[in-house]
1. Of structures I, II, which gives 3.6 when distance in nm of label points 7 Å out along Cα→Cβ at positions 336 and 416 is computed from the coordinates?
2. Can you spot which of I, II the value 3.3 was calculated from, given it is distance in nm of label points 7 Å out along Cα→Cβ at positions 200 and 384?
3. For relative contact order in percent (Cα under 8 Å, 6 or more apart), find whichever of I, II sits highest and give me its label.
4. One of I, II was used to compute helix-only ellipticity at 222 nm (-39500 (n - 2.57) for each DSSP H run of 4 or more, over all residues; to 500), and the result was -14500. Which label is that?
5. Assuming 21, 47, 26, 6, 0 is P(r) over Cα pairs in 20 Å bins from 0, in percent as calculated from a single structure, say which of I, II it is.
Structure I
Amino acid sequence: MRNTVGEITGLCGIATDITELKRAEVELREAKEAAEAAIAAKASFLVTMSHEIRTPMNGIVGMVEVLDQSELDDEQRDMLAMIRSSADALLVIINDILDYSKIEAGQLDLEAVSMSIKNIVDGVGKTLMPLSDGKRLRLFALADPSVPPWLIGDPVRIRQILLNLADNAVKFTETTGHQVSSVAIWTELAGMTDDGRALVRKGVRDNGIGIPREKIPTLFEAFAQAEQSTARRFGGTGLGLTICKQLVDMMDGEIEIESEVGVGSAFSVVLPLAIDRARQAVSALDDVTGLSVVFLTGLRDEAQRIMSRAFAEWGLVYRLVDGVDELLAYGEACTAARRPLGVIICGSHTTPQEAERIQATLRQRQGPATRLVELSVDRSAKVGLVQPDRVVARGSPIRLTELRHAIAVASGRSSPEVRYEGAEVRRVQARPVPSVEEAAARGELILVAEDNVTNRDVARRQLAMLGYACELTPDGEAALAELRRRRYALVLTDCHMPRMDGFELTAAIRAGEAEGQGPVPVIALTANALQG
């Protein structure tokens, strides 16, 4: 402060007590450090829990697979099937809990790799075949040809979403009396984003028990099921749909549901996925362009729409009919107009007796040019060209590549001996297992590094089923010593072992290669839910 002549006469200051502010900063920092420590502890616990749970489960499931390849009588095989079913059910529960925990802990990362949606849909259909067959359900697994053949995304998580939805549909759908129920798994192109990504819609529709309207808003909540009685009757953790919703959100997608009690449910997921333009589709599909087909469908909604698009994409001249009477009436009209029917496709709802009656009737009217493709749900039925004018293909799930091949064979455009894209490979008898010295001399000896005794034995037996000999070691140090002693064609190593883990072992192998040792492929084995 100054007087009138400019001399300093005093001082004026303002003081603020920041004691509380400093205390709050300290508390905030301590809370942040405590939260970070809790997250780290949670992640560490998940790693440990995952390893400790999945390691013995791997032993159970692995030994069941080995035992399944042995000579068993019918009673033993039934008991083994029950063990497998129980183990699979337990594994689903474990995976649900671990996946949910990973997402909650922020430890789940999505991949971005090239993938085929068609292969994912086909794979889900194959996985659910035994369950749907056991419940006498018609299963459809259809990928619309409009979907780009190769996309960029996380195939494991997308398959998980689709499999979870489809598994629920099969679980909650029953065939009663003579009315056969169905589950359709499908995918189609819903549009394009402004930045050139494909909007791919994947869905599942069933005619199961349905969901009450008031319960739909809570379906995606953790541990929620529409009814407690549903949980008691069908089992499950109530986490499946929650995980689906969280994964869809992580992929910037949307999930929707339509349902009516007693009618059924439809779930659809739309995901924006980049197109892998660097990877061209190389197709060995049969040429069916210009062929005439009549399809006795029995299909519903999306399945029929996708089938129609596929026929148009293939260049077929097609007609869809809903019943045997309509088919025979159309055949009579074609005969009157002196127009050939072409290939008749009898859907999976048609019995073999009905198919034979249809073919016999139309053969009388149209002559020997009538060709029949029968979609059979009977797993014991012979598949392929069963008569000169009759082809049998799998009807549950319907797979478009197999149907296209069947049409080509029936019309004479393809040989039944020619393999088609996506054809199932029959299991062949494994070759005899060589001795360790014989395998080493051939350059086929495999080294296994695994600290769990049971899993070492599982690995040995499974490799023997494939015709390979192996040597077993309990940790990375022992494996490295073996690698210095002799040459191996392949190393299978657990990631987490005492003394030297799989990561350290691999680093040591690569360091040896840098010094002039020959390269050795390494495949990692892990029960860790958070890495790999």
Structure II
Amino acid sequence: MKKHSLLLGSLLFLALLTCACTVDNADDEIEYNGKGLAAIGDAQSQEEYDYIWNNLSEDEKEFEYAYEVLGYYYLFAHSDSLKPNGTTWYKQLRERTDYIGFGETAIRADINISNSIKDIYFMFATLRDEYTAYIDPSQMSFDDFLEDFESRDSSFDVGVNVHTINNGEKSSVVVMQVYHNSPAATAGIQVGDTILSIDATIVDSEELFKLISQGFAGNKKAVNIARNVNGERTELILEVTITPYLQPSVTYKIIDSVAVIRILEYANENTPSDSGTYGEFLEALEATQNTKATIIDLRGNPGGDGNQCQAIAAEVLKKDDIISFEYHATADTITGDPIIAIDTIFVTEDGIAKDRYIVFLADENSASCAEYNILGVVTNKKSPVVGKLTYGKGVGYSMLPSYQKGAIIFTNAMVFDRNHQTYHMYGILPDVDESISTAMMDSALAIAKEGKRERTAGYASVVQNKYMVLSKKAPVKPVIPTRNSLGMYKKSNSRPFGKIGRK
């Protein structure tokens, strides 16, 4: 594969640069005359490649650019060595001529895109990878896609995390966390306050609180609280005006002296903390610092940014612990050829919660970075897992603008644990199998309070059904992928942060 000067630098730093190189030699023009996109892969020199490139149409350049990105940075482009046995996923990248001219039969004729763009959609479909996709610029620009991808929802409620405390025949709902910039924070609600009523409706459970604490922007709610002031119980009625605020990606509470930290996703942008989910996790550890055991609840967590879950894992580990080995596709820095590189992800200094006893909660919707977080911790601390078999997504993807500023999304990395084993396509088995949500929490609390159980389960031994059947084919109409359809382990393009080293 000739490496065109259009593709300089490394994917990991998003340093793909465009350059139009002109060949002025008249003899070369005669020699290369008539050679088009199908012949560009057979170019015998960079000069010949550049000449053919400069004579392509803009849409043909879009095809060639996408083909080169896949050739260098798609994990399964040239080898099946990392492909789990038995799956129908992950076909290798073929020659250009296997795609050129075939897209027009796969994309509906009335879709107003050129045949070269249709060929790109066909090429991506033949890879049989649900996490690898293309968006042509007529559908959405890369910048718009990235903005939409990294956006997070706003909440319209009071803005606190509560816990029900049973006192004999009576139950009380106590504030455990006040969300940043929430209506509750503005109104002066504090951690430790007891919610007595909202708009005269008595609150005696978390479920009721969640129901009646919601509203529309501008709604005013009369929140009656009880607060300990200088040792005396004082009742206050606070007016809370519902205004939208950014949802936290981490919530926390303390139940029976056990910290329960729930991570909803691993977000790098648009979180209450400038450091993303990692910063929120540090706040949760600080708020629960007097506890000796912690439940990390990852149920329903679809994943997110790779650096975030690595940094979070490091905070409960000790210096020099190996979190993972990451296999990723890149270009050799000396020869420029496509290679599979292996990075060791390790902890550079003791985490602030390295001595805490950890229990994980996970289910079938715990995926990608959530599984990565579990993998990094349990292989070092033998922390038990309670819940269900996890989703089984151990690959990460990266995103780049295409030549015409559309979007190229591609599987770029696979994660292995410190023992060089992977959960990808298999999932992580729980040590305690529970199906009912309340039973999961009860089991996790019992294990956390005892603080002795160690992990004995591993990964499932059979590829999950969803990875055995794949109906992916070139769409009759281009489809814009979403975070949910792509999965959520995004291979970060930024340098590691927190207490993470990479070598």
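The numbers here are math on the coordinates, done by the rules we state, and not lab data. Remember, it's a predicted structure, so these values are computed and weren't measured experimentally. Cβ atoms are built from the backbone, for glycine too; each structure is taken alone.
1. Label of the originating structure: I.
2. Computed on structure I.
3. Answer by largest value of relative contact order in percent (Cα under 8 Å, 6 or more apart): II.
4. Numbers: I: -14500; II: -6500.
Going label by label, the one that fits is I.
5. II
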